[in-house]
Structure 1
């Protein structure tokens, strides 16, 4: 049974500073020479970019429905065998969602550090901490950390408000030099944050002044491994669009392509790089094409090489922002219309309000494929869905999956290890 110190970083709500605290912990212990493995709860691409920079290792997702209990168990067991510390960042508030961060912490008996943004709060901080700690008896609780604290006196008031029996782990000040910048889909991408490493070092210095400077107690994880997937992509060359416009990629998805026998390379549409001439399939992940639409519209080397790949019946898989890039046009929030590739019929329109956010399940001929959707655009297209996903818990109608020749496109971000056979079919250009 592998054993490793572990801590689950939860919060009272979103925007309390979970990623800042998790990154600070990761950077602090990594600077001590420890091997730190960090996980992110749920579907997220942006937080893991920051967390990877903080700890120096890829950050994998854990989620009881999208990833699955057995796969979560195996990922944690592998990390416990290799690392000196495991950190798991939660999603939203500790008890929000089905399944919730609390469900994950309870399933693997990982104690929770609750992060509470204390701005505009004094003694009520103690009541919130008490509620988080006592709401569910099956959720192990490590302690509480106050974030965005105004002064030393404010910190003292918060500490004094903590009821007996709860651990106050300290505080982080309300300063802009450690907070992480955000935009419409969440945190700004790591490669776009100026001085990120200095910011992470300052956060690590701050966490070193708390009781969290020391390792948390060890957690016993059940020993588990996952069987190797069938080599359904043996010899296939898959080229992935990867740059600041197309960066929403689960590390586990790329691992699966390798494990199924594919050769994986990358190219940058933003840098006007052509796709590899011998690529059998292309993958366009989600990202921020709307922020780079003018550049993408002008990059002819990439455009003509993709169009040539499609013309010779090469397979293409496109998700969310990747799908928008393949359309006839993309109109940004200012109303500027940009010509896209014209590989798929249709036009996309960015908006300032969220269009859809939900966990998804796509029922295919190979079984269920899990994932999520999160976008601020709408689509006007003549294409008819081949399949339509469902909300993972309510069963409500979700996102369309389109087939246009050997191009498969959808707003849904799929977690391919949930169904390797379905993922392999996508890259072989087969119907699901």
Structure 2
């Protein structure tokens, strides 16, 4: 048999470990894994011991289309994704218009078709007005789930009261992804931000208690309704403890953390980056960073997602708190985590679990997350010992900057395949776009 692609002598990683072997792709799928000796392919790659990982799935990006394409669009965002080894993404609903209807979802799917370099799916945003329609909306093709904003962030989607949140949780069955900050407390404390007028006030305004109150409310309603929930971008050690306790009680809860909260800390990040370090929920001090890292190793967090939320440098240069919250991160998601492997903090097995296998399993993404026969041939070849300094010239996001600029990261993709077709080589896009709508086993 003549394969489409044959990758020889790679260390193929899964959550069970690494295995030095060969991998063959045919018709967009993984065809065989093993000693493929005298077999041949149209494209052959000598990996020479480099790491081969499944393509990463970023479960939290804001690609800003429609409504704010000057910051990012589906083509540029997905271009940044594949350059960083992310071959699939879930896009958030806080666009303009917001993705709260079947028509808005269809518009996004139409926009992504033939333009996205990575595979794609879109969240539907929950509101008081569409709560009764969520069981229908969450089952539509191309919908990865329902998103709830308990605290205000970019856009105007907000579910701040328990009555509406309970209605959302009672309508539908798929896992609900939640941004948990307590909106009443944020309003009460807004004066802290305006009076201080300094980005270092951001974690004081949107304080630990704001996150804790919302998370407690969410967990109580999840327990009451029995609805599976996914807690996004956990930022505090206190929340990590709540998550661990809730899981020990058998609550249908999963949780996510970002590379920013794992790799940055206050006050250092605000001193160095100013408003570029501003995101919701905030980057907190080194004690919280240490707690989040420990919780990650303890299995409290199921997924690492980038929360890629680009704004232009001109927008970020506005005086705080007029400056918008959010950082780009889809292109650096995998390199940040693999750099933590290089530093000895994480294992490759855990990285694959966090950004490949667990996202596919938790959200029921069909054919993704593993390099096993029959799975889609989405793959990333990485030399774990090759480092690159993050520079603006290498960034594909339309916003054109990164909070990790100037940092040496180990773990950049050498080659990336999407459905068996080579899309990245020598640090540039070489073909595509080949992204397809993700399909889900509910």
Structure 3
């Protein structure tokens, strides 16, 4: 997978779904969602004028699709193979870039990687509690209440120490903690409504807006690939991202976010290099009363919509309303048949506790000529509420093999060597970078599990 660094030429504007009239400035200076860089790269592929690209048309893979020129022009979509992850803040001032990721929500001690929130080893009667029905344990703090707040961004080394349950402070090695103000500034400006007929002020609308300005030496880092079975670039390369961003010495302009703001993009690496994302653990999970304890922490937001009787929202779509994990330890029925391998079996794991932050709205706008399942004629896209990055889910597994299988199913790198993204556990927009997470282990508040 290719590593891309976006260098803004000016301030950036990332508007959310809120209005901008009156005193509402919107959220234009917030850190962008994965949909922003995905849309920017998708537009860059269109502007590149690539030829010999495979056309994607709607229809099931098991059925014969209509590849006629008329259907391609009406419903077709190019570059459907694009997959991205990010963006994340990247500091390029040192010898090697330092990547930063959202803080896990169970770590509440400033400048320390030790989890301070743990599930309370006391079962609760749901008839007398507001705890969500699938959960068995509430999460409580191990430290006294304080006004000191931890910084929201952690370096990859801080995450590694956190996942390995090794307490280390901010002055050790490359374990670093950053606040938003340490790598970006917020700038405000005012705007007026324009009458399209006269191209002058319409006499009605007036708004304020916030813009994001990165400090010197900071970039937006993301990962991207777009393998195409028909395209052949230089040296037989079939990755469209490599074709648009040819090498690490070339800066390619890309429009990112709203108001046609421009960034120059450098492809830093790609191929077999390990990705600079935190690595989740695969073994060594703690045990309590015969249960093996696995936690899953989100590096990027995830979207779990309501499906039938499943409420979605904070509850992953692959966990049923009783808390049982529905993932398999191998391929599903159809995939197993295609690959001629045994079918996977359900993983014996149960969701027992969770920490989730305030939901983040995810929305957008489709162009009239863009194929979209919601509105093929263009217009606003559906608004979804996503679980924020840093949210933590606690699982109990029946045995050690089940714990390993769950970690392989939830870690973004699976059971592999971290050179590619294997698992995107968001029900929607996984290809855009939602639902990336890593696994660690946990223990109860007093170290014992109730019998």
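For the reader, a short list of remarks on this structure follows.
- Structure with the greatest value (metric distance in nm of label points 7 Å out along Cα→Cβ at positions 19 and 107, set 1, 2, 3): 2
- Which of 1, 2, 3 yields 5.5 [distance in nm of label points 7 Å out along Cα→Cβ at positions 163 and 299, calculated]: 1
- Here Rg/Rh (Cα atoms, Kirkwood Rh), for residues 195-314 alone is compared for structures 1, 2, 3. The highest value is that of 1.
- Structures 1, 2, 3, by distance in nm of label points 7 Å out along Cα→Cβ at positions 347 and 379: label with the highest value: 3
Here, each number is a calculation from the coordinates, and none is a lab measurement. These numbers were taken from a predicted model, which means no experiment stands behind them. Cβ atoms are built from the backbone, for glycine too; each structure is taken alone.
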